[in-house]
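Asker: What follows is a set of structures to go through.
Derivation of every value follows stated rules applied to the coordinates shown; laboratory data play no part. Quantities reported herein were computed from a predicted structural model and do not represent experimental measurements. Cβ atoms are built from the backbone, for glycine too; each structure is taken alone.
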Structure 1
Amino acid sequence: MLYPIDSETREKKDLSGVWNFMLDKEGVGEKEKWFSKKLSDTILMPVPASYNDVTQSTEIRDYIGDVWYETTFFVPVSWSEKRIFIRFGGVSQNAKVWINGIFAVEHTGGFLPFESDVSEMLKFGGENRMIVKVNNVLSWTSLPVGEIKNGRQEYFHDFFNYSGIHRPVFLVAVPKNHIVDITVKVRDNKKTASIVDYRIVTRGNGNTITVKLFDEEKNEVAKKFGTAGQLVVRNAKLWQPGKPYLYTLTIESVNEYGESDVYRLPVGIRTVEVKGKRFLINGKPFYFKGFGKHEDMNIKGKGYDEALAIKDFNLLKWIGANSFRTSHYPYAEEMMNLADRLGVVIIDEVPAVGMNMFDKNEKIFVPERVGDKTLACHIRTIDELIDRDKNHPSVIMWSAGNEPASYEEGAFPYFTAIAGHMRKLDDTRPITLVNCSPPGECKIAQLFDVICVNRYFGWYSDSGRLEVIASQLRGDLLAWYARFGKPILLSEYGADAISGFHQEPPVMFSEEFQCEFLKQYHAVLDTLDFIIGEHVWAFADFATKQGITRVGGNKKGVFTRERQPKMSAHMLKERWNGK
């Protein structure tokens, strides 16, 4: 799915702003056809934003079920000869959309975009009304998984189930014969020339396609005709971590009447490969330094915020990080665009989280829980993720999910299907799965190219005992490598620290303990040659559901939720800027 842009032939209208909002406590709105008239008894709600923390209502914060959004807009008369699409960047978790009382589109899944041609529903020269029904219920057939139990929403992941229209909403005008999709793959990357495969999909017959590649100085470096082919780029400047270089692929489609469509796609020329104990970018070993993150902020929740996004990238640069994982769901595409421009490496994760009860008597991979319907949802989400992010040079690896019960027999056929599907869709990037099982019990690590492991020795086990970390971690990582022989990324390790709480000698939840905890892990990582990186959990403190183990959310961030550094941030800055 192409990201909305403006060009000589395309226009976009941002519908973000203040919308009307109401709860549907009885779940009767669709039956009573609320979509066919102006909503009544509404309150104001910003879009994009989670609705949970915007009001002073506990009922809205913790609400589970249907809610309704409403906005009005005008369409320029000049658009009447074009095809008009409505495009949502992400709605958590499920959405139905009506325009002027006419059903437009439905989508399941909270973290990926969806769009629909609404040309025939619009009024050109008059007011248009759009109504969106949003539902946030999680089930065993959704991602993330969850269940309704005793009238309450239960979920098994450790972040708050924020809900609402979380990403920008665009109205997009394109020519009737237009470019639908573009796929770019770097096939070879040598000193003298790089080979870039491309494939173009258009709507309409008889289109003539011209493909040109320009460097950052606007010089044309390659040209081709047709919907598919190869561009040869002599002495290409490579997209590299920390030193990005973006070419511009310009596609022009012209039909038999001379009507054209133009789309410009940023392209980074780079290769990715796992070879032996190493992860290679452009043939050179790459060591991951960074974090697991969350889309999470005060008031807006998971709503995309440009200022916060830029702040986070500035903090990553300040601390010396070169990468992050989109734990535990795809982030806003605007974040991927920034990573492309800034040279930050991304592990792109499917929202398959919560597939573990951490109780071996409670089976997960059984028909009544994670079965065929969940697998179908998982595969559909992978389709949407790769379709959205396939052209981003910052995306260097796909993650199939986080911490499933990989010790269960049922996990093997499930993730065999998942891994096979991921490889079928993209043969240019490695795949991984983030594990938390003991190495001797894992049934699925062999299916993936890189082993990602989450470990919390000294925190969730042997709590507070810093002295046991080194021996336990070293033995664990050696056992993973001995069994599977694959490079290992320590994808999560960390300890909660309350900002401003200090104690010496260190105790749990103090900033001193968080620093000493991380140092124990680093001392081990620095001695093992099959370790390809370290992702601290977490970048910043974030909201979770209420519970006796969480005081105002998860405090494992090295930055506070307001993005202020703890002692550990300064320690990591010194380590990563020198490593």
Structure 2
Amino acid sequence: MAAPFKYMVPLSREITIGKIKMGGNLPVVVQSMTNTDTNDIDASIQQCIRIIEAGGEMVRLTTQGKKEVGNIGKIISELEHNQNSVPIIADVHFNAAVAEYAAAVCHKVRINPGNYTEKKATENDYSDNDFEAGNQLNKKALCLLIQVCKKHSSTLRIGVNHGSLSNRIMSKYGDTSEGMVESTLEFLRVCAEEDFHNVVCSLKSSNTRIMVQSVRMLVKEMLKEDLYYPVHLGVTEAGDGLEARIKSVVGMAPLLLEGIGNTIRVSLTEPPEDEIPVAKNIRELFPLPRELPYNPFEKFPWDPFHYGKPTTKNINGIGGNKPPVVWARDNSTDGSPEPDTIVVFENNDLFIKNGGEKEKIASAENISSTSEKYILANVSSDPYLINNTKTPRVVVLDGTNTPVSQIKNWLSCYYSQEEVNPLVFHKKYDEKDPERFALLASGELGFFLIDGLIDGVWVENPHLNSAYSTRVSFLLLQASRARITATEFIACPSCGRTLFDIQSVLGKVKAATSHLTGLKIAVMGCIVNGPGEMADADYGYVGAGKGKVSLYKAGKVELRNIPAESAVEKLTDLIKNHGDWLDP
């Protein structure tokens, strides 16, 4: 009998940021970003302290110009004086000279290749020579920054955002994962050529599928080119509340579970210190594995780098082109739709109820002798036998006592067949804390949903009411883009560039529009990433200046620089004018 396959998870380079080390076999580092004006030194210091006291191990601040860099220097000095010293990161957009200045002051500088030297312009067509000329311009500016980083032992984060790819990259790759990866690699190659390796990279998106697929692709390419630098994980513009926490873990857990990720930031439209407990829970719940029973980059019957749900049969409305179903023990809800199917336990047997009908869920051990259309299986069940019977069946795969890596390995065998039965994934959890349960269940089921590997979810927790489990089920389906049953809000966590109280504005926008199921509505603090990150949003509310807001429809501005006090009302008018409004 052949020995089980073991894939040893590769380790990134180990780097130093201030007094901490990251990468290699070291623990994942949690961080946050202030939302104060960096020019308000006292407020920024106090917020840094709150983040640090919550357990934040790095803090990032907005750095629009040299004045803000100088103030960060004062903030660092004050924090060190009060023994609140953690690495401080400067967040720089649009100004390569400011990045060089910041590298001499801060422990780490984050730059965005999409706007480092290149500007968003109307030009969309680039010849090969023009494309390479833009690359050389970036290289020239980056080499100057690298020299400053070397001199001051500073770290560089190359942070690509899905919504802010340069027109040069867009002209060749489009708004794709390939474009995000190439934008990153251009800069990483320069760092390697300059023998500078104190580098972190990140690919972020508000779309969890794109984020996971892009990061996988980047790591594969970094390994191929011997450029495996530490990876920063984060879902941008996740919003607030339970929805944002679930969206964040659905974007991070599939990567962490396969050994990818060295630092994480949970971006919430809430006080920054609230992000840290969530990030610490994610780090604890999804420790990086050292080995896997499969290679995460190859030999799957699906494409791990581009979404394409494996084809399943449609049986009783489950599978095929249908969105995933939600099963539960009763039909109680907590602001969510009712579950599609109720599962009951009678006389040691399981049954499902659809309307007035009741059907037994038989054991896969009896698959050759039973005619039941619902079969309860686990990873010890033969994935080939389950599909090679005359009776089409819905497979209920129980993963309660099985590591998700083993389940994914089983699914790889299951989907290697030409025609497969639809599959509902079931797991019972024993976590008593509601938020940790939501994170754990969403991360584990998101591990499968992000690639379209299951046709339904059935989550149980005897310590919590069924309504909460149902709510978590629908939220994780929405977060993984598998099934949309509510308004999706894309909202940035805000930073020093934001000139309005985004948390209260998001609350007002939600109050006015949360009944518009299926619409994507963005609330963004400024134009740095706003218009790009909300590119697939139906409507957008973007800060345009002090007391001014611009409203967007499908990525295009429709109302510019309107007074903030009337912006929510104007947003609802805009939705009505385009025929997307429904009365609550």
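Asker: Taking 0.10 as the value of FRET efficiency 1/(1 + (r/R0)^6) of positions 200 and 336 (r between Cβ atoms, R0 = 25 Å, to 0.05) derived from one of the structures shown (1, 2), identify that structure.
Answerer: It was calculated from structure 2.
Asker: To continue, here is another question. Given that mean count of other Cβ atoms within 10 Å over residues 72-79, derived from a single structure, equals 18.1, which label among 1, 2 identifies that structure?
Answerer: 2
Asker: Who wins on mean count of other Cβ atoms within 10 Å over residues 24-31 among 1, 2, i.e. which is largest?
Answerer: On the way: 1: 12.8; 2: 18.5.
Going through 1, 2 one by one, mean count of other Cβ atoms within 10 Å over residues 24-31 is largest in 2.
Asker: Something else about it: For distance in nm of label points 7 Å out along Cα→Cβ at positions 128 and 400, find whichever of 1, 2 sits highest and give me its label.
Answerer: Working: 1: 4.1; 2: 6.1.
Going through 1, 2 one by one, distance in nm of label points 7 Å out along Cα→Cβ at positions 128 and 400 is largest in 2.
Asker: Suppose you compute helix-only ellipticity at 222 nm (-39500 (n - 2.57) for each DSSP H run of 4 or more, over all residues; to 500) for every structure in 1, 2: which one lands on -11000?
Answerer: Corresponding structure: 2.
Asker: Next question. Work out the source of 21.4 here, i.e. which of 1, 2 gives that when mean count of other Cβ atoms within 10 Å over residues 152-159 is computed.
Answerer: The structure behind it is 2.
Asker: Using distance in nm of label points 7 Å out along Cα→Cβ at positions 144 and 168 as the calculated read-out, with 1.5 as its value, let me know the right label among 1, 2.
Answerer: Values: 1: 2.7; 2: 1.5.
It was calculated from structure 2.
Asker: Of the structures labelled 1, 2, one was used to calculate P(r) over Cα pairs in 10 Å bins from 0, in percent, for residues 232-471 alone, giving 7, 27, 32, 23, 8, 2, 1, 0. Name it.
Answerer: Values: 1: 7, 27, 32, 23, 8, 2, 1, 0; 2: 7, 31, 36, 21, 5, 0.
This figure was derived from 1.
Asker: Tell me which structure, out of 1, 2, gives 17.0 once mean count of other Cβ atoms within 10 Å over residues 40-47 is calculated.
Answerer: Values: 1: 14.5; 2: 17.0.
Going label by label, the one that fits is 2.
Asker: Hey, another quick one. If FRET efficiency 1/(1 + (r/R0)^6) of positions 248 and 448 (r between Cβ atoms, R0 = 30 Å, to 0.05) is calculated from each of 1, 2, which structure is the one that comes out at 0.35?
Answerer: Details: 1: 0.35; 2: 0.95.
It was calculated from structure 1.
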